[in-house]
Structure 1
Amino acid sequence: MRRTSALFCAAMMLTSLTAGVVVTSPDGRLVAEVSVDDGVPHYQVMYDGQTAIAESSLGVVTNVGDYTRSMAISDEGEEKQITSVDNQEKIKQHSIHTDARERVITFTQDDKPVMALQLRVSNKDVAFRYMLMPHRGANSCVVTSENTAYRVADNALTFMAPQSKPMTGFARTAPSYETKYSLGEPVGRNGWGFGYTFPCLFEVPNADADKALWIMLSETGTDGGYVGCRLLGGNGGEYRIGFPQEGELNGWGSTSVQMPLPGYTPWRTITIGHTPANIVESTVTWELVEPKYKASRNYADDYGKGMWSWIIGMDSSCNYDEQKRYIDFAAAMGYRSLLVDALWDVQIGRERIAELAKYGKERGVGLYLWYNSNGSWNDAPQSPKHIMNNGTRRKQEMKWMQEIGILGIKVDFFGGDKQPVMQLYEDILSDANDCGLMVIFHGCTLPRGWERMYPNFVASEAVLASENLHFSQGFCDTEARDCGAMYPFTRNTVASMDFGGSALNKYYNANNNRGSRRVTTDVYALATAVLFQSPVQHFALAPNNLTDAPAWAIDFMKAVPTTWDEIRYIDGYPGKYIIMARRSGDKWYIAGVNAMEQPLKQNISLPMFDAKSQVTLYQNGEVKEVKVSRKQTVSIEIPTNGGVVIVQ
């Protein structure tokens with residue numbers, strides 16, 4: 001009761017000390033205030049009376065007006081209570097419960113309304129977007145930049161992935177959101193000089209651990225009407241929204257946005273908590289968007305586990321006989337799909353792909369086919385190419401896939417965030433839906449609410465993923481730190497992630513005897529099958545695992561779900577360890593991994609289990625039945641580069 005009163009007083013003080021507009025979360029803990037200082041729009045965010053985002057600028061610049069100066073608030077807007085429940089089968093939690101307060105604040109320039117800010121505050125998140133109005137007779141505009149900034153504390157630590165220089169990396173395909181996250185670096189940097197990709201995580205330490213702040217910045221609702229943005233740093237604790245770089249897509253397309261008026265920008269999201277729990281459990285990415293078209297069929301019927309040969313066997317494995325062997329392997333595991341990777345058009349051929357599709361259908365295994373996205377924006381030689389970027393060819397190809405019963409496509413190598421490529425993503429998804437095809441993107445941008453916006457969208461890579469385990473022993477050596485103990489806090493919190501992992505081979509080689517050596521344990525592989533979320537999971541398993549992997553590991557990989565009803569954060573720290581719980585139906589899976597140099601021993605609280613009930617514990621290379629204590633706890637031990645899984 002005292003805490004509620006104190007929070008109410010803090011909100012009232014903020015209101016009385018400024019001339020701004022205040023929106024407070026339903027529980028009173030999260031407060032956002034918008035004001036104008038000398039004509040410049042600003043906002044700030046408080047959590048439990050602490051400053052989370054200090055006064056930071058707002059506004060956009062267009063070719064018909066600069067809405068970052070000479071502005072005034074003309075209408076504070078009526079506060080509305082936003083409550084809704086929506087079911088989503090593709091994300092971290094089946095039911096999305098929205099409970100927030102919202103205002104639409106109108107700004108004028110020269111006494112004329114030119115821009116509005118739609119501001120929404122829930123118990124975990126602050127979100128806002130701009131609405132630009134017709135101005136000076138213009139019913140369209142070009143948005144050249146945003147003035148949106150985020151000022152965090154100077155002592156904050158960062159967990160962010162640097163943006164790449166355009167036209168670098170493999171076959172000049174960067175940026176593709178495939179860089180390592182920082183591990184608690186101080187603020188004030190700008191990545192490799194080009195900013196950071198979303199999402200961006202900050203920790204603001206405090207001597208009183210209960211007052212520490214965790215802050216995640218991201219965006220959602222980006223479609224063909226805007227660009228994908230990045231976060232620019234280099235000025236202490238102040239970060240700003242950045243548009244794409246000129247060199248992206250081989251220089252094709254503008255870095256600005258063409259927009260009809262009135263028009264909306266994507267949502268800027270800020271998620272805050274005293275632990276990472278709010279960030280790991282937040283569903284704000286999907287609360288703010290709506291479906292853009294109706295599903296042509298029930299895609300959920302085909303979610304599930306799958307195989308792909310490329311991660312172990314590389315390009316040479318893409319031949320008819322090996323793919324047929326993998327179909328048999330998928331069927332033996334009870335898996336729904338097989339991803340046929342690059343070069344299938346020349347190494348298998350279209351007629352034999354049709355034969356494989358028929359063979360797979362008879363065994364309950366559908367096919368995903370890989371495509372190169374590129375037209376003229378990179379040098380990636382893998383085929384099929386020059387199809388997905390051409391509307392006529394794309395529709396013909398998708399019609400053929402529909403006729404032979406293909407389940408979905410994986411499209412790779414986009415390399416940029418400019419508006420034309422955002423439109424290409426949307427066009428591929430829309431055309432694929434017309435033919436009942438599901439879509440996975442690789443070498444691509446972060447999906448921003450796309451699971452809800454596009455019914456046939458499944459997942460994107462947009463992360464340094466499993467292929468690097470094949471190519472680099474160094475990446476294998478740091479897998480637990482850079483992937484298992486990092487992505488559940490960052491990349492996978494805001495969107496489904498196609499990682500392609502959970503290998504049980506000792507080596508990333510078809511003969512399982514040479515090449516990059518896996519240093520993580522088998523239980524680690526099981527744990528990441530739970531920790532890494534996507535409704536379609538193409539695991540890095542191989543047919544030999546039926547005989548050379550532990551039977552208990554194979555049995556687990558046969559049974560583990562890919563869709564979840566609930567998520568709960570238990571404990572962890574980015575890059576060190578993570579323990580979280582996911583529920584599918586009435587069954588809970590608790591999974592953890594440890595990247596620290598010493599074993600992790602904990603007595604974890606599991607209130608979802610009844611006292612003295614029995615659970616199955618996967619730990620230290622063995623499986624055993626244990627009892628939950630009277631206090632609803634279970635003792636665990638996770639070795640370095642290892643994992644733990646508890647199932648009831």
Structure 2
Amino acid sequence: MRLVRIGLGCIDTTVGAFCENTDRAIAMAREMSADNVTVGILPEQAIGGYPVEDLIQWQGFVERQWPQLERFARETADLPTAFVIGVSVLHMGLRYNCAATVAGGAIRALTPKEKLPTYNIFYEGRTLSHGVPWEVSQVNGIPFGDLVIRFDFGTIGPEVCEDLWSPEGPTGRRAYSGAELICNASASPFRLGVLQTRRELIATRAADYQCCIAYANLLGANDGIIFDGGGYVNQNGKWVLDAPRWTPGFAAVTVDLDRTTRLRAETTTWRDDAEAFLAAHPLVATIDVPATEFSTAEGRVALTYPVPANGSFFLPESPPRPSSRELFFEEILDALALGVGDYFEKSRVFRKIGVSLSGGRDSLLTLLIAYRYASKVRPDDPGSLLQAFTMPSRFSSEETQRAAETICRELGVPLTVVPIEEAFARELAATEAMLAPGEMVTELTKQNIQARIRAERMWNWSNSSGGLFLQTGNMSEKSVGYTTIGGDLEGALGVLANVPKTIVMALLDYLAEKTGYEGIRLVLAKPPGPELAPNQRGEEELMPFPVLDACFHLFAAEKLLPEEVIEALVVMFPDASREQIRQWVEKFTRLFLGSIFKWVQAPISLHIGTLDLDRERALQLPVVQSREWAAIESPEPVIAEPGRAKRGAS
């Protein structure tokens with residue numbers, strides 16, 4: 001037996017907080033070593049924080065990480081544990097995203113990331129340089145490049161995040177060159193559905209290359225990007241560790257690396273592939289760390305063979321698991337609460353969190369998410385971190401007012417009622433005075449005036465109290481411009497800006513079942529609508545929300561033309577006529593393409609999927625464009641009508 005204990009460290013970092021990040025890494029390293037961990041993996045860019053975006057262009061931003069890496073090495077010198085930790089490195093004027101191998105007080109190797117994602121939310125190809133296969137040089141006297149590192153316990157192959165996601169990445173090359181344990185330092189953002197993809201990917205790579213893969217992921221949120229932490233160890237296709245997500249800490253497991261060696265000898269396909277590869281390519285360079293310089297065995301308690309907790313090597317363990325529905329909703333809620341909390345804490349400019357309640361679904365869910373975060377940091381009095389407001393006008397119903405008061409009472413969140421009727425009448429009169437003879441204030445303007453008064457008051461509260469003003473609008477209504485510039489589009493952070501309306505409603509149904517809050521029931525009892533005009537209902541002014549979300553997915557995510565969207569919706573909504581569906585698709589396309597100018601003015605938003613409306617992230621569309629390309633049956637150019645604003649608070 002060759003027993004090795006693998007530790008996966010999960011830390012929450014802040015971009016640019018080098019000392020603080022390194023302190024956390026050192027503390028985690030000591031905790032892992034105290035648990036007899038042989039090799040510990042910490043996340044990608046654990047020292048500098050992630051994503052660094054264009055900060056990497058400041059040479060000093062990169063240079064100042066090196067002393068912290070050296071400090072990490074010094075302060076872990078007495079530990080009989082080898083570590084892999086993420087750091088940025090300068091080399092020959094270029095910037096690299098590296099995995100540093102540290103052991104015995106020394107930086108043993110620097111392994112640059114080869115695969116630089118430049119899609120969706122990632123922009124690494126703009127500023128970083130690729131690691132080059134088989135290339136080896138030195139940085140500050142430290143081996144730098146395509147390397148495997150041999151210790152007394154075995155041989156590791158460090159790599160960084162995306163390198164694992166490509167079948168042409170370095171994993172196979174290093175495994176064929178002797179690496180038994182691939183140590184992947186990762187910062188993989190949370191996205192709905194990504195968990196299963198990660199698991200399948202890691203299992204596939206570990207089985208294909210007959211190696212043990214240890215994957216440690218970053219935790220926390222920076223701007224709108226959310227990292228769920230956790231990690232995995234898979235040995236030659238067999239799962240041996242699934243680390244907890246959404247919480248800092250570490251998880252560890254003991255594996256027998258002789259099992260990896262044995263399976264390589266037994267698996268003829270792997271042997272054939274390795275022989276063919278090595279016949280055509282050189283070995284990856286190996287860095288030897290002599291046991292005289294560093295040994296993981298010195299002073300360490302002997303590890304015990306990993307036996308199954310249920311006492312059977314043949315029967316599967318069956319831990320209770322939540323339903324797929326519960327898991328889906330809890331992941332979204334955990335992600336959004338973490339996003340709100342880290343934005344609030346890491347910005348270091350806010351003292352409390354504020355939500356403007358309309359009595360509608362979006363603002364209610366936003367408050368519940370903020371409360372979820374507050375319950376973790378102030379479990380005895382979460383309401384003390386929050387402040388809610390309601391600003392009724394002549395169009396606000398008694399039902400929505402009662403709903404807002406009820407939920408705040410149930411949560412223990414202070415609620416301030418500040419009517420806007422006087423301000424609305426005053427602003428309406430001022431607008432009328434600005435118009436030329438014959439011009440009239442439109443009904444749409446009257447709606448937007450209310451929304452803008454509410455937003456202005458929230459900003460004034462924020463400026464005076466140091467409060468974080470949360471924007472509450474959802475992705476579906478944002479996609480078609482059913483929102484007001486200077487009104488409900490305002491806020492410091494968009495909590496639901498990338499959450500479809502159908503998901504908002506489903507989450508509230510779930511929370512109503514789970515919590516039994518009367519305030520949620522009262523909100524759900526009333527059809528959704530902004531209450532900026534008499535008897536206003538969102539689905540009547542737009543279209544049914546399931547149809548809207550289907551149009552959004554098919555057109556914006558699947559990139560189908562309107563004619564193709566129609567064909568899909570005919571199948572999806574058989575009770576609607578083809579003509580009705582055609583009208584819905586035409587309306588969606590017109591509103592969607594005419595609302596891009598609004599998206600670019602929206603605040604930073606939290607990301608939970610592969611599609612969103614943050615122009616700096618996932619869906620980058622020109623503001624100025626003709627709609628001719630998306631016309632259903634119109635070969636001649638379509639003259640764009642002026643963008644139309646719609647609705648206020650929700």
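Of the structures labelled 1, 2, one was used to calculate percent of Cα pairs over 30 Å apart, for residues 52-299 alone, giving 24. Name it.
Going label by label, the one that fits is 2.
Can you spot which of 1, 2 the value -11500 was calculated from, given it is helix-only ellipticity at 222 nm (-39500 (n - 2.57) for each DSSP H run of 4 or more, over all residues; to 500)?
2
To test your reading of the models, identify which of 1, 2 gives -0.49, -0.84, -1.35 for log10 I(q)/I(0) by the Debye sum over Cα atoms at q = 0.10, 0.14, 0.19 Å⁻¹, for residues 308-499 alone when calculated.
Here the read-out was taken from 2.
Among 1, 2, considering only volume of the Cα convex hull per residue in Å³, which has the greatest calculated value?
2
For which of the structures 1, 2 does the calculation of Cα Rg over 2.2 N^0.38 Å, for residues 244-291 alone return 1.76?
Only structure 2 yields this read-out.
Quick check on the output: -0.68, -1.41 is log10 I(q)/I(0) by the Debye sum over Cα atoms at q = 0.13, 0.21 Å⁻¹, for residues 492-627 alone, derived from one of 1, 2. Which one produced it?
The read-out was computed on structure 2.
Out of 1, 2, which one gives 0.40 for FRET efficiency 1/(1 + (r/R0)^6) of positions 348 and 508 (r between Cβ atoms, R0 = 30 Å, to 0.05) as computed from the coordinates?
Going label by label, the one that fits is 2.
For distance in nm of label points 7 Å out along Cα→Cβ at positions 60 and 380, the calculated result is 3.0, so let me know which of 1, 2 that is.
1
Quick check on the output: 25.8 is mean count of other Cβ atoms within 10 Å over residues 228-235, derived from one of 1, 2. Which one produced it?
For mean count of other Cβ atoms within 10 Å over residues 228-235, the value 25.8 is produced by structure 2.
A value of 2.9 was derived for distance in nm of label points 7 Å out along Cα→Cβ at positions 324 and 340; which structure in 1, 2 was it taken from?
2
Any read-out appearing in this document is the output of simple, stated calculations on the displayed coordinates, not a laboratory observation. These numbers come from a predicted model, not from an experiment. Cβ atoms are built from the backbone, for glycine too; each structure is taken alone.
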